[in-house]
Structure P
Amino acid sequence: MVDIDVRHLESFVAVAQEQNITRAAARLHLTQQAVSGHIQQLERALRVCLLVRTSRGVLLTPAGDELAAGGKTVLTDLAGLSGRVRHAARQQSGTLTLACCPYSTSLFAAEVADAMEAAVPGLTVELSSVRTQRDELDLLNAGTADVAFMWLPVSEAGLHHAVIRTDDRVVALPAQHPLAGRASVSLADLAGEPVIRPDIFVSPEAERHWTADPRPGGEPATPGPAVAQIEECLFLVARGKGVWLAPEPIARWAPAPGVAWVPVTGAEPFELAVVWTGRAQEPLVARLIAELRLIIAGQS
């Protein structure tokens, strides 16, 4: 049996994909000499020539083509296996990792972690804080988180969810806006107002829901600036560049100078859900949902 070093295989697959040793080395954060050495050792182990260097990069030999195709599959399988092994280790050691965004879970995350550890002897609950729901999906799909707290819709195949809270919709307006002093506004009141869009959406369906597009009469929402972070929404609102529609808990988590939060009537609310994959321990997930609903009921 040929002894193939995984690092050597990773270097070769990167070179095959980039068709260039320099670019592959930069992608792997290695030196060109290290990548070239890995390929030479791989060729010696297999006793074949895998590629030839040209003035424009590299060309794969038939043997190289075969290894590139099969090597990519092997590396993908290894990455999946690593995730499953880590997940199994967490189960064995009694660890439940919860992925959460501060703005959606700041009102209950620490409390539910303490409640779960008190309810399940030997269980350790870890909170993994990330900035966006897309980051939460990445943790779930990689197997590095067991459960996430996310606002629906998620629109991701293979995920399960249970709604734990319904949040009213609010709008962030510039403090000097004519509607800022109102007790509430409707979507019709906001017609034509550019809607600021933070880069948190996990699907086109989610973006339409967050921006209330289309509006009840069928007219489209007016798109405003797109920003990388939620905090930037408040800066743009304060400067009069648009409005921001969001779940009500964000108004409590993110008060800001120059911004007025106003309830929106007649608008579809947001649903906060526990989201998990088929790898999660369902008895623990069920207990988590039950504890969360008790905590949230006590806060209302």
Structure Q
Amino acid sequence: MAVSAKPEQSLQLWLPALAHFEPAHPLREWLTRADRLSDGRAGYLAGLGDYFQGIDANVPAAAITREFLAGDAAGASWLSADPAWVQPDMNGVRLLACGQLQLGMDEAQAFAAPLRPVFAEAGIQLEISTPDRWHLKLAANTSLPSFAAPEQALGEDLSQHLPQGVEGRRWRVLLNEIQVLLHQHPLNAQRRARGLAPVNSLWLWGGGSLPNPLKSSLHGVISDDLLLCALARRANMVQQARTAESVAAASAGWLIDLQDLPASEIALHWWPTLQSLLGRQSCVLHFASAERWLRKPWHRWRIWRGAGR
């Protein structure tokens, strides 16, 4: 029977989906001696709700990340408009990448230049918060349709994830105009010549206004993820970049975020540090596919659990 554990009692380790870990992955052996807990939430946005009260797939990510980056999100509605790469195929147009397109700030501003008048005409202000994170500023309390998060749409046909209904039509028309302008942008030819993906769309998501300060049972987070760090700041907790040193020093009540990494990279680059860490303190291992285990240092003596593997 699954048991439960309070997050503040243990170190928290957020990992990729369990299916990504091959049978020979060193983490698998540790699970055989750990206690299975009740499942957490599956996926990235839903998973954040296990650590921050009131956060779910409808999190106003744009306002929270804009406040983290620029400190000016109050008093307006916001929408993320992250640079994206889409590509047509026989079954439609697919979202292949969102953010992380190796843009420099000068390049991002050049892509944004022809888009600013289009947004301005619609009463929207385009802000380039970082090369990979763009934000749209709208009047306070602007009614917004439902937008799919990147994790929901990556690799899928865009038509399944565009905002629907009368309210969504305005945004579908606007997005189409944006895609035409980006498709024609001369920088994309240069990017292709350098072996880089084109920036030929924006992905709109995470709309809403800045929420009240958040609550969490965590003491701090170790992550390179912008939204997770922004949520931590909103909950008035410490955020640290993901390094071997910060992970090795983590203690009970801290969250180590590795869920964005390939399982093979965890085995190759992070396992020695994690093995030492798990050997000296209790840790909840939370996989992006929802499964959770509690591993305590004395569990290493459960030798019989590994027998017959």
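The table below gives the values:
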{"read-out": "Source structure (of P, Q) for P(r) over Cα pairs in 10 Å bins from 0, in percent, for residues 174-245 alone, computed value 20, 51, 28, 1", "value": "P"}
{"read-out": "Among P, Q, structure where Cα Rg over 2.2 N^0.38 Å as derived comes to 1.30", "value": "P"}
{"read-out": "Per relative contact order in percent (Cα under 8 Å, 6 or more apart), the highest-valued of structures P, Q", "value": "Q"}
{"read-out": "At a computed -8000 (helix-only ellipticity at 222 nm (-39500 (n - 2.57) for each DSSP H run of 4 or more, over all residues; to 500)), which of P, Q", "value": "Q"}
{"read-out": "Structure (P, Q) behind the derived value 1.00 of FRET efficiency 1/(1 + (r/R0)^6) of positions 62 and 214 (r between Cβ atoms, R0 = 35 Å, to 0.05)", "value": "Q"}
{"read-out": "Value 3.1, calculated as distance in nm of label points 7 Å out along Cα→Cβ at positions 38 and 238, assigned to which of P, Q", "value": "Q"}
{"read-out": "Structure from which 1.17 was derived, Rg/Rh (Cα atoms, Kirkwood Rh), for residues 46-205 alone, options P, Q", "value": "P"}
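Read-outs: derived from the displayed coordinates by stated rules, not from any lab. What you are looking at is a predicted structure, and each value in this text was computed from that prediction instead of being measured. Cβ atoms are built from the backbone, for glycine too; each structure is taken alone.
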